[in-house]
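Right after this note come the structures.
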Structure I
Amino acid sequence: MFDHQRYVTDGGLETDVIFHHGVALPEFAAFPLVEQPHGRDVLARYYDGYAEVAGRAGAGLLLDAPTWRANPDWGAVLGYDAPALDRVNREAIAFMHERRDAHPELHDQGVLVGGILGPRGDGYVAGDRLTPEQYADYHRPQLASFHEAGADLASVLTLVGADEAIGVVAAARDVGLPVAVSFTVETDGALADGTTLGAAIEAVDAEGGPDWFLVNCAHPTHVARALEADGPWHRIAGLRPNASSLSHAELDEAEELDEGDPGELSASLRSMVGRLPGLRILGGCCGTDTRHVAALWGV
């Protein structure tokens, strides 16, 4: 299902919805939109834009659900208990199936429905850590919801430590879902706790490893610094870069969206792509929209 095919995936959902669609997202959470008629309309327009990019690129489409914040800690802040989270995670996957059905013209190219997990805590700060077993217990219910709703795979984005990645992979194997792990890096190319990207990948692979790795929520110039040393870079199958070259701390403090420049973003990617022989999934993260993703694909 995944070998040799190239996939367009989406961009910076939350920043796009907030700054371009004028929709407030408390706690930066997009998943409640699935349960709102207007929210579903906004999401449909958002994902359909990436279906158009995939059509122009002649690539498959990976429809990743808007569930990055739909876990117990963030859900509780928004008033979602465990049954409510199960419901909304299932509804999100069902909505992605609806968007797949809306684009039969892409079915020969391949359209996959993915469930997205986010970190238990802050996506930019290492913070207090759990054991891999505790992380597995934490993320397993969301993965089970994805599986039971018919997701093709799951991806966990914006991780800052190998411990949580190991737990997510174990839980995904428990429920029977293919899984991808995506780390984010700082401007120096290392994870927030100082671990190198290569060491983090090797640590997760030593415990069984995911189906593939990605890097997200960092500008290509930051990722390139991680790739300067030799490493297991063949294991990285996807990139979802930020539009901005600002640091995570600077982005947190910014009051306006830094959309960067789509052409510069694409050029930065091209300068490093030779280090990533397995790259086949391209989308975006904070500040990106269809313009950026189309530029990354050269369409």
Structure II
Amino acid sequence: MTSTAVERLRVGVVGVGALGQHHARVYAALPDVRLTAVHDADAERARAVAEKHGARVACDLDDLLGAVDALSVATPTVHHHELALRALRAGRHVLVEKPITTSLAEADDLIREASERRCVLQVGHIERFNPAAEALYRHGTQARFVEVHRLGSFSARSLDIDVVLDLMIHDLDVVLALDGSDPVQVEAVGVPVLTPKVDIANARLRFASGLIANLTASRVSMEKVRKFRVFAPATYVSVDFAAREAQVYRLEQGPAGPTIAVERSASPDDEPLRRQLASFVEAVRGGLVPRVSGLDGRRALALALTILERIQAGPGR
């Protein structure tokens, strides 16, 4: 089914919890898009979200697929593969939240199905759409060292996965997009603190390009931190994803000698989720490769799983 056959793209959301409810909100406000239906295991929650945004509650996934051209899958990660695969087999375009799936084999299933059905498969790596990230793409592509801190307080959501798949994977995707080469050395440590899974982790990555990336992720911290710093020849870029702010410092040679040029940008009201979903809709309408494809999601997942393997193997292994 193609989106050009309808005047307004019919969209739906599967899973309208902490994150999915915002997918519904944004879809309902996008131009030339109609939020048609939502589905959730919690029927009362689905009803509240549907009523708020003028949609209806789908009694099950098949009911929702019969009412939409495209959908977001915003359920716990363990359900991503099953739900997204059923949607793709029905010929529907899918935005699946990150991580794409729990395994590379499952990710390959989705990528293959999307290709065969000629459907858009986009993965919800939202920091790619953070306006502050634009400074990274303009000035950070020659990075030699990257330092990342993504810290947050404990939350009951996403406890089905480790902090590497929950939080760090955001920054792994950004690093992979910036550098382009493959990691050739991965060192990592991590420990469970409040759950049986890894709650705080650190990874040090060396890429074929020579880039070194040091990433820390925690979901047991007292404050929310989303800092991404890039060091490149004659350039330093500091991005605050939470505040949607960026600062760029560049060494410039002038008549009076070297000086530091400073560029600051801030877009606190430019919501990344809106940019992400608008990009998804554009890809569906235009038959385009999405900005964050299934292959991108698989690449980030592969690196995250390697980091978890290093953590489980223990130091020095």
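Throughout, read-outs are computed from the coordinates displayed, never taken from laboratory work. Quick caveat, the model's predicted, so the values are computed rather than measured. Cβ atoms are built from the backbone, for glycine too; each structure is taken alone.
Here are the numbers for this structure:
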item: Structure from which -0.55, -0.75, -0.81 was derived, log10 I(q)/I(0) by the Debye sum over Cα atoms at q = 0.18, 0.22, 0.23 Å⁻¹, for residues 11-58 alone, options I, II; result: I
item: Value -12500, calculated as helix-only ellipticity at 222 nm (-39500 (n - 2.57) for each DSSP H run of 4 or more, over all residues; to 500), assigned to which of I, II; result: I
item: Winner on FRET efficiency 1/(1 + (r/R0)^6) of positions 83 and 275 (r between Cβ atoms, R0 = 35 Å, to 0.05) once structures I, II are ranked, highest first; result: II
item: Structure from which 0.90 was derived, FRET efficiency 1/(1 + (r/R0)^6) of positions 19 and 203 (r between Cβ atoms, R0 = 35 Å, to 0.05), options I, II; result: II
item: For 4.5 (distance in nm of label points 7 Å out along Cα→Cβ at positions 75 and 267, calculated) the corresponding structure among I, II; result: I
item: Entry that produces 146 once volume of the Cα convex hull per residue in Å³ is calculated, selected from I, II; result: II
